Structures are given as C-alpha cells and as structure tokens.
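So, here's a batch of structures to check.
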Structure 1
Amino acid sequence: MSDLYTLGEVMALFLAIDTDDVATAEKYELSVAGAEGNVAVAVTRLGLSASLISRLGADQLGKNILASLKREGVHVDGVKTVNSYTPALVRNRGQENPIDVTYLRKSSAGSTISVEDVEEKAIALSRWVHVTGISVAISESSAAAVAKAMELARKNSVPISFDINLRRKLWSESDASKALRSLIHDVELVIGGVDEYAVVWGSADPEENLRLASAAGVKTAIMTAGDQMMRVLSNGERFDVMPNVVKTIDPVGSGDAFVGGTIAGILGGLTLREAILQGSKCGALVASQLGDWTGLPKGASGVMSQSLENIS
C-alpha cells in the first residue's frame, strides 16, 4: 500500500551550469526530471510513501534515474525497463535568459506507458492518485493509461488530483482542451495556472473557469498565478491564498513541489488552507535553488518539519 500512486514519464535532465545558454554551454549537471516523479519525491521527503508507474530505457541513463528514485525512497516496482531509449531534456538555468527547453522524448520509453502498466489492486490500496496533463499529451497509450487510472480510482473511491501542466511544445491548445476537459471531472483536486484553466474551460474570466471546473465535479480547484494571489474554490467556498515569494534561482520543478506539498498536507491531516500554504513553501524552497528536487524539504507523516514553518 502507498499513500500516493502516480504514473508518468521520468527523464534525465541535463542542466547547463557554465553559461545560461545551451548554445554556448560546455558543462552540464545530470539530474532527474518529470512532473509525476517530482511529486512522488516531494511526498516521500515529507514522510509518506509514493509508488511511481513509469517506463525507462535499457540504458545507462535509465539505470541512473532508477537509482536516484530508489535513493529517495520512491517505490519503483511499477517502473518497467523496455527496449527503447530513456527520455531526456536539456535546458539552461533561466537566470539571465528565458528558460529554453529541448526535449528528447518522441517515441521514448516513457511515451510507451500503457493501460498494461495500470493495476487496479495497486490503486485500490492507495490513499491518493495523482496524474497530469503531460502524460495525456505524450502519446495515445499514455493518455489511455491516465484515463484507466482515473477510472479505477473512482471505482475504488480513491481521491484523484489532476495537475493541468499544459506543455505547448507537446500539443496544441485545441487538442489539449478537448482531451483534458473529457478527463477532468469528478476529482478531488485540480491545480493549474490562470492560462491553463482558460485553455481547458474556455472562458476569459478566471472566476467563470473555477465555476465550470466545480460544475464538472472538481471538489477543490486551485488556480495559481505565479507570485500573485491563488484562487481557490472548494466545495462551494471561494477564498484566496497568498503564495510564498522568494528570490527565484530556478523556477522549474517548483510547481510540482507545490502539488506534492499540498497533497502530502491533505493526507497528513492539515486543513486545505494549511496544506496549500505548505505546498507554497515547498514550491518556494525549490524555486530558490537549482534543480527539480534540490530544495524539497523533509517532514513526517506528510507535514513539513517545524523548523521550516516560518520560511519567507
């Protein structure tokens, strides 16, 4: 049994470290990236258990990623090694120049995730299922796996969270809107930015998009806006939460840290507002350092260590 069940592509991240431009960089730092894997690590760091379902290539990068996940305590029994290459991404730090990402993922091992990887027993024994729009975008088989996981979670009364996580390099807004709107219904939690909600639900009015999400059976809709006030609509109650604002060193991964921290807080017994604030602190810690996992805090039973409570 795991507290969190999640599935998605995990990639090798090559981060340029000598310059802030991949075109001129000669030195790179290798780490691990991928939204669902980041969330799994965040939850594990906070003292809960997480099972990740994914596929890696039978290559050295795949071995490196698997070892990294194991070191973090993520359950990787559901990570299969297949006859394809391990996906990767190459990017700059985004400190002097805008972040520019190059994906090496088409037809990769991660994109071959399918319904065969989704087991009802594992979902039924979990406390929470988390999926993202990225896994819907990377391939038809992966999208089918997401749909299957959500179907089984509903069948077994397991709460579902959905991070919209729109990646415009992977698909068009019209394709994303159609696919995501068909999936995002009757779920516990949806998280996305103002623009992502607009793509899925189609209104130029953020408040209307929150109402449309609620009408689709989303119990709690969280709408982020960078360092601006977050909008929350939960079971008919509308309130705002101000996120932690820090000097950003590397924003990539901070959204996943927010999601992981919020989910862990809910599972750890915090109120929704407290869980969102915890998620915000986790996101701020990650944004203040280089790398997707580097700043993730530790905790127990889903709650951050007391010494980190007053981060600002």
Structure 2
Amino acid sequence: MQICPHPAEAAEPLFTALDYISGETFQVVRCCQCGQVVTAPVPMSIGRYYPAGYYGDKHGRRFPALMEWLQVKLYVWRSGQVLRRLNQKNARVLDVGCGRGLLLRAFQQKGCNVTGTEYAEGACSFAREVLKLPVRVGLLTELNFPDHSFDIVVMWHVLEHVSDPRPTLAEVSRILRPGGIFLVAVPNFGSPESRLTKSGWFHLDIPRHLSHHTRASLSEILNEAGLSPTWISSLAPEYDNFSFVQSLLNWLGAQPNLLYNWLRGHGAKVIDGKSNAGSIAATVLLAPLLGLISLPATLLLALLGRGATLTITAVKKNPPPDLP
C-alpha cells in the first residue's frame, strides 16, 4: 500500500463545505488507501486562515469572563484526573499545540515540569510572555525531543489540525516513556450532531481542521502507534451545549457561526463585515430555545458515548521483552 498523505485519485468525496472565515470552499473526503477522513485540498499556506484574533485579544481573552473561568476550572480538573491516573510526582508534561497555555499552566501549578509547543510565534505569545511558560515553536515531528522524555503528552483539540495524524502519533509514542499517558481530544465526526448538520457542523471548522475522527478511527490509529486507549469520554461541558446550538443554527440557514463570533471578545473576532437581518433575527430568536433543548440532548448523547467531542487517555505500551 502506498504511504499517505491521501493522494487525490484515492479520495472518496463526502460533501463540500464553506470556510466561514475566508469564504472559500473545500471538500471533505475519505482516503480509500488509509481510511482517514480529511479536508481537501490542504492549503499551501495555512496561516492565512487564522485571523489575528483567533487566539484571543492582547490580554489572551477570547470569550466572556464566565466562559473563560469555566474553561480554566475544567483544565484544572482534567489535569488532576490525568495525574491521578499516572500516580507520579513531578511529572514531565508536553502540551503539543498549547495555544494560550491554560491547560499547561494547570499542570505546572500541580508541580509538573512542563513544556509546550506551537506552530508559530504568534500562537504562543500569551503563553510565553504573560504566563511565562517554556514553549518551543515548530512541528512536533521537527523538534527532536529525546526518546522517552515525557511522562504525559497532551494534544487538546490539536490532532484535527494535522492532515496525516499517523506520523505525529508515532512521534508522540517515541517521546513518551513506557507506561506514560497520552491525553488527546478531538471533535467526534461520528456523532449524530456531525452526521445531521454535515457542512454546518460547528466543529468541522475547515480548513483549519484537516483530519476528522470517529471513536473507532481514532482508537485504531492510537493502537497502531503503540498507544492503548484506557478511558474514553464524549462529555465536554465547555463545548457541548454551544456546539449543539451553533450547529443547528448553521444547519437551519443562519450566517455560519454568527453567534460564535458575537460571543468572542472585541479583539478576538474572526468574521468581518455586517450580517444580514434574517441571520440576526434567527440567531436572536432561536438561540435561547435551542439552548434549552441542548441541555438534556447533549447530556444524553454524552452518556451514550455519542457526544460531539472525544476525549481519550491512552497508555504507552511497554515494549516487548528482548528475545533470547
């Protein structure tokens, strides 16, 4: 079998989707060689699809204070859950694509020795300059960390930004010590929310999201990399209810992600220009009703393991013993 990344002649088209920021259209396709669902074509210069405010304003804020507070509290809880599973003090933690560094700081505050990575200087300026976290710039596969140099590796909603995840996961496995933990979270392309709303799905976010994962497909490529899933959840309170509301508004024909843009702070907007009156009216009138429906709906879907996101902790398998 030819090594991917995903030759065009081996792509099975699924649907077309519009980038709500640039206005360009892309295809969501399934690679017939490796089975990965991906965005096509992969942009030659991905940086231009990330507006200046994508990572927040100059103070690192993206959303209203209550939402920011909730996110920080959830990061503290999640870091604690991972450390309890590891059961080790002074863990060495790498956060790949750490962004503003809030999750990495939560690990640091629990006594961990932390390092972050980001693909560009601008993406990690808040983490470096305000939170004073050590962040290296570059792709994980190019940073050459030593073998087995981390106890925990995190990719929190980062793997979907990689078109071919297998080399990245192989690198995670190489730098993670045997018995170490990999924490990964991605949008759930196999969720009912995704299947219903398709190109309007809030978490699709093409072309920034280049690969699209289901529970089965992600578990498969983790196992291929020597990372054994031990815990899987599709409950993410900071995403679930809002994603449900925005996805249905998009599906019903409102301007894509208008509510999302409204909620972002003044210096963190990602959509320029005026909105049409119909989209404004639909968003104002329907969002509260959909918000009420979202509470029981997203909880039920999460309990069934079919929520709009996936969070997996996987353990690095011990290498087989040397044969005599």
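Could you figure out which one of 1, 2 the value 20.2 for mean count of other Cβ atoms within 10 Å over residues 237-244 was computed from?
Value 20.2 for mean count of other Cβ atoms within 10 Å over residues 237-244 corresponds to 2 out of 1, 2.
Ranked by distance in nm of label points 7 Å out along Cα→Cβ at positions 125 and 285, which of 1, 2 sits at the highest value?
Top value of distance in nm of label points 7 Å out along Cα→Cβ at positions 125 and 285, among 1, 2, belongs to structure 2.
Which one of 1, 2 has relative contact order in percent (Cα under 8 Å, 6 or more apart), as calculated from the coordinates, equal to 16?
Comparing all candidates, it corresponds to 1.
For semi-axes √(5λ) of the Cα gyration tensor in Å, for residues 109-212 alone, the calculated result is 27, 17, 13, so let me know which of 1, 2 that is.
Here the read-out was taken from 2.
Going by mean count of other Cβ atoms within 10 Å over residues 21-28, which of structures 1, 2 comes out largest?
2
Laboratory data are not the source of any read-out in this text; all were calculated from the coordinates shown. Given the structure is predicted, the values throughout are model-derived calculations rather than measurements. Cβ atoms are built from the backbone, for glycine too; each structure is taken alone.
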